[in-house]
Structure P
Amino acid sequence: MAAFITRMADIRLVRYLLASVGALAVDVGVFLSLLAFGVWAAAASAVGYCLGIAAHWLMSSRAVFVGNVAERGAGRIRQKALFVGSALVGLGLTTAIVWAGDASGFDPRLAKLVAIAVSFTATWLLRSRVVFR
């Protein structure tokens, strides 16, 4: 069992999934808190996602793509900019999906679940193939 756990820890996608779960906890916690305070669903989703982005950078750069993080300087700034760009793609998808779901009369929490799956897929592809290549 210990060998299986060690092998799973070596798989980048598994580490990315775990980092995403941590960032998702920040995102959804903020989203639900803001909804409870009556904040518009799309705005609550965007704020939660933005705070999740910060958490995800910290976890991704330190535990997921650790061997692919650029050195300090221009390379690191470029990589952070690409990471933010990938996050903006996810933010746009998330906000649009939650807005569309809410505007169509769906529970925004259900729309958020759909948005999570779509955003996860898009950002994983961008980060693994562009940002941390």
Structure Q
Amino acid sequence: MHYRALPAPLKPLADKFYRSQRSAMRVSTVEQVWVAEHTEIVAALCLRAVEGGHWLTSLLVAPPLRRQGLARQLVEQALSDCTAPVWLFCRPELNGFYLRLGFAPSATLPGVLAERLQRYQRSKDLLALVRQP
């Protein structure tokens, strides 16, 4: 398995992966996209710069390859050089996964994320987590 940040011209490959998994996730031009590849993309995530750190979004592993450590390894690779906090939102059933990766409940969020979480929580049950450098 090969893990890497996609160069900007290859970001559409991540969108192709998300579509192939029937996911509504899409890559923004301002995000850094990380992928796991084995002849093709089998997992992806996005990192977006926000005030005071980064926001991790869109982590997805192809269903046949789940529960094999790909998500963990992809997150570790993507955050290996991160020197600022990384926030994410997750469903409660994924809390344990992220806690094992060093994330913890986040009492405070950058303004843009606090607003977004409040909006999302109107229709979804989500937790805010942070991983400090």
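Coordinate-derived values only; no laboratory data. The shown structure was predicted, so the numbers you read here are calculated from the model rather than taken from an experiment. Cβ atoms are built from the backbone, for glycine too; each structure is taken alone.
One of P, Q was used to calculate FRET efficiency 1/(1 + (r/R0)^6) of positions 47 and 71 (r between Cβ atoms, R0 = 30 Å, to 0.05), giving 0.40; which?
P
Taking FRET efficiency 1/(1 + (r/R0)^6) of positions 15 and 103 (r between Cβ atoms, R0 = 30 Å, to 0.05) from the coordinates of each of P, Q, which one would give 0.70?
The structure behind it is Q.
When helix-only ellipticity at 222 nm (-39500 (n - 2.57) for each DSSP H run of 4 or more, over all residues; to 500) is calculated, the result is -26500; to which of the structures P, Q does this value belong?
Of the options listed, only P reproduces it.
Assuming 2, 10, 21, 24, 22, 15, 6, 1, 0 is P(r) over Cα pairs in 5 Å bins from 0, in percent as calculated from a single structure, say which of P, Q it is.
Q
So relative contact order in percent (Cα under 8 Å, 6 or more apart), computed for just one structure, reads 24; which one of P, Q is that?
Label of the originating structure: P.
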